[in-house]
1. When mean projected area of the Cα convex hull in nm² is calculated for each of the structures P, Q, which structure yields the highest value?
2. Tell me which structure, out of P, Q, gives -13000 once helix-only ellipticity at 222 nm (-39500 (n - 2.57) for each DSSP H run of 4 or more, over all residues; to 500) is calculated.
3. Looking at relative contact order in percent (Cα under 8 Å, 6 or more apart), point out which structure of P, Q has the largest value.
4. Comparing distance in nm of label points 7 Å out along Cα→Cβ at positions 26 and 122 across P, Q, which is largest?
5. Out of P, Q, which structure matches 17.1 when mean count of other Cβ atoms within 10 Å over residues 146-153 is calculated?
6. As an exercise: distance in nm of label points 7 Å out along Cα→Cβ at positions 34 and 50, calculated from one structure in P, Q, equals 0.2. Which structure is it?
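Quick note: the coordinates plus some simple rules give every number you see, no bench work behind them. Because the structure is predicted, anything quoted here is derived from the model rather than measured. Cβ atoms are built from the backbone, for glycine too; each structure is taken alone.
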Structure P
Amino acid sequence: MPKPIYKEAKYSQKYSTCNQEIEEMIRVNHAGEYGATFIYRGQLDGCDKKHKSLIREMLDQETEHMKIFEKYMLENKIRPSALLFLWKKIGYYFGYFSAKKSIKCAMISTESIESVIENHYENQISYLKNKNQHQELRNIIKKIQQEEIDHKNTGSEYSNIKQNILDKAFYDFVSGFCKIAIFLSKKI
């Protein structure tokens, strides 16, 4: 993975060009996409050969999403989340072990996470609706949201969580953890 560009710049709250809501939005989106790249890297390393191209495609899209938010961070002097090291480790090992267990387990994870992200981005799109100076950001988030919905739909094709109470419990656990990660990454 290339060296993250945000490490090359200094960030300070007083130099940011955005209000606090936009700063938190960009920070959490970047942290989420950063974590997603490691989840999919782990899944890629843990999955069977048959599913590598599927995981690779999602990884490539998540990497592109991360780069978009890194660019916004630099342009607006927004500091990254201090929790990136945690999302890197947790993301990779979670992805690896879920894919090692089965493609179904990996896709339950994908479906659960992307469902939370779809709603997270929908809230941001609504917030930005009347913010004229941020329409470009709103359009970018809408495009990324659609790709996340595509990932969710791919996950649901494999997961079929309605048939098994343990699968549903795992889905809910992953969803809850994702919501906590979003909350923490906005501020920290």
Structure Q
Amino acid sequence: MKLADSVALVTGAAQNIGLGIAKTLAERGCRVVGLDLNAEQLAQVSGDQIWGLPCDVADPAAVAEALDAVIARWGRIDLLVNAAGWICSAPVFNLLGKENARHDLATWDKALRLNLTSVFVMGSHVVERMVRSRTRGLIVNISSVMAAGNPGQSAYSAAKAGVDALSVTWARELGGFGIRVVSIAPGFIDTLP
């Protein structure tokens, strides 16, 4: 895939891995759209090279609206990098937890929404546009080495394992349309300033 002049969407682009990916794609000549929930941080990185577009990438209506804006501006989407996510640690049972020793459902739901549902929602909307416009594109889903399981990270590990399974499934479904789908599973990365 030629990166120069490609239209690339990067979720979670306001910080950490997503920001690094957005900057690198911009340096390689992509027209980059950075999507993130944190509008304030996104505004700080938005500029000539990255068009910051605040968006909840797990919300289908918000995603549809953002993609309409991208298509109106550049006419297509060539590349999607699903880098948005949230790492959380909570053991399934905490012997020292006096009031609630079990892993709580709210943390589970949030981890799945931010790490897996966001990939599904964003990816399915982008795929529809790629297929309808006959774009031979690429979707890169950021997974984690924790997808294999890590003590204390039930929700995060399950979500990232889901990202891997989703990527394999989509690769098989979409190859005939000329759309490649891969997942990348980074290890520990120091994202602190």
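1. Values: P: 10.1; Q: 11.5.
By mean projected area of the Cα convex hull in nm², the leading structure of P, Q is Q.
2. Working: P: -27000; Q: -13000.
Label of the originating structure: Q.
3. Details: P: 28; Q: 19.
When relative contact order in percent (Cα under 8 Å, 6 or more apart) is computed for each of P, Q, structure P gives the biggest number.
4. Details: P: 2.7; Q: 1.6.
That would be structure P.
5. On the way: P: 17.1; Q: 14.6.
It traces back to P.
6. On the way: P: 3.6; Q: 0.2.
Derived from the structure labelled Q.
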